[in-house]
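Chemist: Some structures to go through are shown next.
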Structure P
Amino acid sequence: MPLAYPITDLDASDCKHAWHPFTQMKEYLGNPRLHLVKGEGSWLIDAEGNRYLDGNASVWTNVHGHNDPDLNAALKAQLDQVAHVTLLGLNHRVAAELAEDLASLTNGVLPRCFFTDNGSNAIEVALKLSFQYWQLIGQKEKRGVISMRGAYHGDTFGTMSVGDSSGFHQRFAPWLFNAKIFSAPVHVECAGQVQTSEAQASLQELEKILQNESKHVACLILEPRVQGAAGMRQQPAGFLKSVAALCQRYQVHLILDEVFTGFGRLGSLTATEQEEVVPDFLCLAKGLAAGYLPLAATLTKESIFEAFQGDFSEGKTFFHGHTFSGNPLGCAVARASLKKLRPMIRSGQLTESASLLGREIDRNFSSHPQVSGYRQLGLTAAIDFSPADRRRHWPVDLRAGYQVSLAARKYGLIIRPLADSLLFVPPIAIKPEEIRHLVQAARSAVDEVLPKLEIHSLS
């Protein structure tokens, strides 16, 4: 039954006043617009009552589904207490309790928690803490950063500087500081099968940089196991452990950006847990508050925290903060989410979901003539499109991935493209029948759109 929403007025306001993120507005305004008004589990409902599987987990944040009763109850209970309290020199109970919960993610090795409100800011905090730490202990020359080819860590100026996402950030290059980039490993995995894997050349390149420049490097930053915005580009098991060992050998801080990979996305609470690696800084966001509210955290070691202690006149204070750091509502939802997520992981549900996702992608796309590659790890996946003649490429403005994502709506699926790729990032709690719908709806959209583009590529 259609929901009673004035879609004409809603659309008019959107078209007249809105400016959407990561969106070419000319393209957006020239295509049918989708106005969402309600969520139920893994599904979103538009103003006309149509249902769509949330195939990108509302930008990779959703854990337990929309409108989860347990998370709703936690949010409402906190709302009856207080909606917001600053952490600037004050405290509140739920932030202290969540900080203790997060310390348990590393068995207390990273006991200190600095709250912010989004992933970019969690990274900015880690970078600034690393830079200031080396200054405070008398090694001011350690100012550089190393990151990996294809890295994306956010859109603030610090995070743009340490990323390698030229399509997003090249326009701002004159304002960015330089970071050293080392090559990403070649690794492709789907349904538990490794098609190709090569990490040694990447590690050798990294070690050469460290040998030559570690005296001037403050930190290395890495998205462990999967680089999401690079197109779900993977690293083999053991790669992270080797990178951590090199950082330790050359006395360079390791910052792990688990904004995307944390909280069940790869089958465990963190990717670092899988490889038994504890970094100097662990950055968390997105799934931390289960897709309900903006919340992020940067975890670090007690030894780093201690370097900032002193009399005010010594100038050791970390002058950084955000108005909604550690917001009580977000913290309450995060605690409730963790309480639900831990038994879900122990039950093996996420392992089974990931396995099914991989099998379905392999079954639907392994022999598709316009699919040039695909990969899957945990509840992340990507398929790449190209003409059947791999020597050809579709023009950028043909927008193959975008056209497929628009067509997918007809089949009850919301999914986001990345250039000529489609990214699969469903809610963590997605059910088996919903995984099948996700992949089959994507296949239907691909079959509708790409054969027409194939004819275009031959003309």
Structure Q
Amino acid sequence: MPPSRFAVPSEVPGLAARRIAADILDGVLHKHRTLDDQLDGAGAHPGLKSLPDRDRALMRRLVSTILRRLGTLGHLLSRLLDRGIPTDAPRAQSALLIGAAQILWMDVPDHAAVDLSVRLVQSDRRAAKYAGLVNAVLRRCAREGHGLVEEIKQQTLDLPQWMLARWIAHYGEATAREMALALGHEPSLDLTVKSDAPQWASRLHGETLPTGTVRTLLQGSVTMLPGFAEGQWWVQDAAAALPARLLGDIKDKAVADLCAAPGGKTAQLALAGARVTAIDRSPARMARLRDNLTRLSLQAEAVVADAAEWPAPAEGFDGILVDAPCTSTGTIRRHPDVAWLRHEADIAALSALQKRLLQKATELLKPGGTLVYCTCSLEPEEGEQAISALLATEPGLRRAPVEKGEVAGLDEIITADGDLRTLPSHLPHADPRLGGLDGFYAARLVKS
């Protein structure tokens, strides 16, 4: 990402964090770049290296809050602006979003939110002429914004309409709105631990979920938390930790993990004692998988290849996990950019890829072996319909229904067909930040 046009005075605390937040928002909303690409790895924003941990955490929370509430913010600002949001100066738009998000949902004094947004605009040549406008609109937001948000909170504005319409059609209006409401909350940090979950929950000031995941509200760099350097746990949403367990007892069995990176499920399989072959087409993501396994002192054979084209070993596998690429609409609570980067047309292309991966997995599976297919999508084409189509064309496969005991008795996440379907509104909690799951689908099949 190119540096901003003007240097930011280092003596203004918090301004650098807001400048980088504005750059990253512009990357998502105007350049269609994912948050992950802009926060980590080779494509990360260059300013992050010099940003203190506290400011980095503020920047991330700013960006995620804005993307989580983007529809509400857009509607609100249109009410406060006589002529709409300026379109000729992206930095003015970002400054308004950043200021309003702080005033309405973050623990930032109103005067600081207004002042820093004005400074943000003043530091940009195209946007500087809007400094007075930004100042006036955000002051008005501080006076009237909370009341306006209360007026529109039932309108479900923070999802693209095509996505909400699909969820209403598939899950029903009440459930779809519960899901949308759950996506409005900043999620917890979920960890899969190697052993003794209650002890780690205590050390990390969290709680143990019925499924064994440790859930905590601790913030900041995960690398600084107890147990990280020692390889005692890894970050993994509680729902994402369920599919690998559906393979059952895999000790000493040959198991393939297709589309494996960044490696959370690979680590689960290796910890369970399987002889794991992890396959993914991305060299960079596979390097991250190897690093994770090294930290965790776990072993797997890592193969960089397109899983759908990978030449099948003659001996086949006892178990296969297909965590297929998908629209990722189930992960919006943790990746709010997904809502604004995905389009309905993406579903068909990804469904075709999922079909190819399922066919390859069927070839790789030994007779009597178990295939678990999963996606972090809430779209039926990428879940239920994909498995129905496979079973209709592969008579040698049959469904092995998930039992309540395999999911800690969470009846609501097992479908009528015996598949697994988690929703963002599942696992409610008195503190919304400690509730919810990523949206996952998983089915277990056995080859005759």
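Chemist: Of the structures labelled P, Q, one was used to calculate distance in nm of label points 7 Å out along Cα→Cβ at positions 359 and 391, giving 2.1. Name it. Please report the intermediate quantities before stating the final value.
Modeler: On the way: P: 4.0; Q: 2.1.
Answer by label: Q.
Chemist: Further, regarding this structure: Figure out for me which of the structures P, Q the number 1.00 belongs to, where FRET efficiency 1/(1 + (r/R0)^6) of positions 135 and 303 (r between Cβ atoms, R0 = 30 Å, to 0.05) was derived from the coordinates. Don't jump to the answer; show the numbers that get you there.
Modeler: Values: P: 1.00; Q: 0.00.
Only structure P yields this read-out.
Chemist: Next question, about the same structure. Suppose you compute distance in nm of label points 7 Å out along Cα→Cβ at positions 63 and 415 for every structure in P, Q: which one lands on 2.6?
Modeler: P
Chemist: Compute FRET efficiency 1/(1 + (r/R0)^6) of positions 79 and 111 (r between Cβ atoms, R0 = 30 Å, to 0.05) for each of P, Q and report the one that scores greatest. Please list the in-between numbers first.
Modeler: Working: P: 0.55; Q: 0.85.
Ranking P, Q on FRET efficiency 1/(1 + (r/R0)^6) of positions 79 and 111 (r between Cβ atoms, R0 = 30 Å, to 0.05), first place is Q.
Chemist: On FRET efficiency 1/(1 + (r/R0)^6) of positions 23 and 399 (r between Cβ atoms, R0 = 41 Å, to 0.05), which of the structures labelled P, Q is highest?
Modeler: On the way: P: 1.00; Q: 0.30.
Biggest value here belongs to P.
Chemist: Comparing P, Q, where is relative contact order in percent (Cα under 8 Å, 6 or more apart) highest? Don't skip to the end; give the middle numbers.
Modeler: On the way: P: 20; Q: 13.
Top value of relative contact order in percent (Cα under 8 Å, 6 or more apart) goes to structure P.
Chemist: Quick check: 2, 10, 18, 21, 19, 14, 9, 4, 2, 0 is what I get for P(r) over Cα pairs in 5 Å bins from 0, in percent, for residues 215-326 alone, calculated from one of P, Q. Which structure matches?
Modeler: Values: P: 2, 10, 18, 21, 19, 14, 9, 4, 2, 0; Q: 2, 12, 22, 23, 20, 12, 6, 2, 1, 0.
Corresponding structure: P.
Each reported figure results from applying straightforward, stated rules to the coordinates on display, with no laboratory input. Just so it is clear, the model here is predicted, and its values are computed rather than measured. Cβ atoms are built from the backbone, for glycine too; each structure is taken alone.
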